[in-house]
Structure formats: C-alpha cells, structure tokens
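Listed below are the structures to be examined.
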Structure I
Amino acid sequence: MTEMPLLRYEAIPEVKAKLAQGDAPHFIALPEPDMLSGLPLMTALSFRASSREFSATELSPITLGELLWATDGVNRPVTGGRTAPTPHALHEIDIYVTLPNGVYRYDAPAHRLVLKHTVDARNLTGYQDFVGTAPLDLVYVVRSGKLLDMPARQRDIFSAITAGAIVQNVYLYCASAGLATVVRGWINQRLLSEALMLNEDEIPILAQTVGLAVDAPNMQTI
C-alpha cells in the first residue's frame, strides 16, 4: 500500500508587516447582504474546494459585506444569534481582516470593520507565498478570557468547533459567489499577534485566504 507523504514544515526567517497602502478609515460600514443571492446550498456544497491561486483584484464592498456576514454575522437580530454556533453564546472568536490598507476587526453586531492597526499584515498570516498578494486574509482569534468559566478540557475543543463552523461558512459563501479560498494553520502566532496588536489572552489559531481565482471573470469587483 502506498503511503501518503507528509508535509515537512521548516522554520522560515522572520518577516515584518509592510507599510499600509492607501487610506485606512477607523470604521468601514459594510453593505447588508442580499439574502436571495448566490447558489442553492446543495450546489454550493458540490463546488466547495480549496484553492491556492488568487488574483490580486480587490473585492467589492458588497462582496466583502456578504463574506463577513456569512462568517459569523448576526442572522437573528432579536436574539443576536450568529451564522456560526458558539458555546453558551460566548462568541469567543474574533475575526480579523488583513487588507492592504490595514488590519481590521469585524464588528458583527454593527456589521462593520473597526481599524486595529495601519499596516499591511497579509504577509504575516502564513508562510505560503500567496498570502501577501491575495486581496484579503481572515484571521480567527480566540479570546481565551471569555472561556474561563468553562472546564479547561473543553475550552480548546469548543473554540475549535466554533472556528471550524466559521471556516466552513466562508467555504460555502466562496463556492456560492465564485470566489477562491483556503484555510491555513501554518502560522507564526507570535509575529501575527504582534501585527494584529493582540492582548495576551487573544490567540490566533487559523487564517483563511479569500479572493478571485486567477482565471475568474472580474464580476466580484462590480
């Protein structure tokens, strides 16, 4: 029986965040999602896939708004419920968006981006060569301080479940909208935490690149 080769990850020299490109407003209001857009669920599932080739074309505000709402947006305004499950409604995972003009945190209740740091930190979201040129990289950060009332053995498990649900939401939205994406766990947590200006109880655990496929039409930029 042929054995599957294992990837060997080697340490890579440390890099620094790049200078931000363009203006970085403190808040970016996002358009509300169109609930009638996209492909049916079963069709989107049939297209779900990982891609490691991305166009540098910037995503439109409409696409960005729909993407972030799909990740962990508020889908039940009366209760504050989100599109991704979370233990005891703790919402322990923050979603950071690394763009050419800065690092932003997604404020789900207000459906907006909040500026955290005016640097281009895309190249610090992983070691793969495409992370620094794709239009955006999402970083999923666990706020461990919100889990202190939970038994220690459950904290990592439950936050991993929440992160996995968010990751799949992104995959399904991208499949439905004709975008490319890939989730990545090979990150330097220390460098990324510094670039995102995180506190000690905030831990980046995964990153996910999103963009147009290199051979896709420019429909997402309209």
Structure II
Amino acid sequence: MQEFQQALALDDEFYDAHAELGYVYADMGEMEKAQEVVDYLDGTDQAELADSLARYMYKVDPPKMVFAYAESSLPYLLPAKTPVVALDAYLASPGASKTFTMKFQFDKAMDRESVENIVNWRITRSIGQGPGQAYNYGLKIPDTEVNILPIPVSVTYDDENYTATVRFNTKQNEDLDATIDPSHLEFKFSGTDIYGQKMSDTHDQFTGFSRVY
C-alpha cells in the first residue's frame, strides 16, 4: 500500500496505482475506501479500471443476510409467552405439528448447494447480550415452552432473487398450552456465496427482535 501511495504522491494521475490501492482496500475489507477509489476512477476517463475494481469488490466482499420477508409464515415479531396456537389455528389440537417458513434476503449471489445444505443453518434461542435480546427476555424458560429442532426441515434457494426459504416444525403439547417466543428465535447461516466467500460475521444471524446482526 505504501508503494502505491508514494507513487500517487509523485503523480496523482497514475490511475493504475489508484486501482491497485483500491484492490488492497478491498482485500482488507475496507469497502468504503475501495468504493471511493471506484468513484474517483469513474470521474475520470478510466471507466474500465473502475468497473474491474467494482467487480473485484463484489467478489471478495463477504455475503450478508439483509432482512427477513414479512411473507414468512412465522409471525416473527410476536413476543415472549406467545401461545403456540396463535401462530396458526392448526395448532389448536393436542400434539399437532405445523411447518413454518422464514424467507431471508442475501445481498449477493450465493452458492445453492451451501444454502440448501440444512447443516449450514441453526435455529436456536437467542442468548443476545444487549437489553431485551435474550430469549424470553432472559427470564426463566417456562415448562410450557416448545423446543425447536436446531436443524431446519429443508431450505430452498432462489438464485434469481438471492433468497433462501427455511422450513422448520413447531409442535403443540398435549395440554394445549404450549408457548413460544418468536421474536427471539435466532436463525444463523454459516455457508458461502458463489465465490466461496464465508458469511460476514456481523450479518449472518437474524431474530425478529434484533433483526440482522
């Protein structure tokens, strides 16, 4: 990096050095600085250099989970102590089981095999450290609380829209008083994009309470 900066100190129109500096920033994960280089090159007659750098940034930038769709069948905003039957009337029968979905948006093209591999997903009770982030708000879990299996039933990937639909089961108990905290169910993905890049460690989890983190 120092070599490129020294070269630019001598000749600020050494565009190849600008581009190489942008590649270094991208490799370091400093995408904002890399984007500044793209914008600078775009403002000159170096559109080809700018385009090549932008494509490289897209390739090396860790994929991110962006948001969950409201059309997900799990009402993930419902609070702690929600009766399971409130999720779906089908769960009004003792021992009834229902499959729910969560649909997630990614910010770039993902590897289908990785996304659809159910072992790359985890569904757990959030143990978030911030105020209100833990399952049941950090209070004792009631005996009526349902247990969600940590591995989903299935996952499908839409490679046109970069979305994943996660399916998992919830079961009513025999006493018809099962409860759940939908807003603190944590969905975590540990797979890769089409370039083999691992998920960003700040955008690989979702809860209805905290959203993506």
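Comparing mean count of other Cβ atoms within 10 Å over residues 16-23 across structures I, II, the highest value is found for II. When Cα extents along the principal axes in Å, for residues 136-199 alone is calculated, the result is 40, 26, 17; to which of the structures I, II does this value belong? For Cα extents along the principal axes in Å, for residues 136-199 alone, the value 40, 26, 17 is produced by structure I.
Once distance in nm of label points 7 Å out along Cα→Cβ at positions 24 and 64 is computed for every structure in I, II, the highest value turns out to be that of II.
If Cα extents along the principal axes in Å comes out at 52, 47, 45 when worked out from the coordinates, which of I, II was used? Derived from I, not from the others. With relative contact order in percent (Cα under 8 Å, 6 or more apart) as the yardstick, tell me which of I, II scores highest. That would be structure I. If distance in nm of label points 7 Å out along Cα→Cβ at positions 120 and 144 comes out at 3.3 when worked out from the coordinates, which of I, II was used? Computing distance in nm of label points 7 Å out along Cα→Cβ at positions 120 and 144 on every structure in I, II gives 3.3 only for I.
Readers should treat all values here as calculations from the given coordinates under stated rules, not as data from a laboratory. None of these values were measured; they are calculated from a predicted model. Cβ atoms are built from the backbone, for glycine too; each structure is taken alone.
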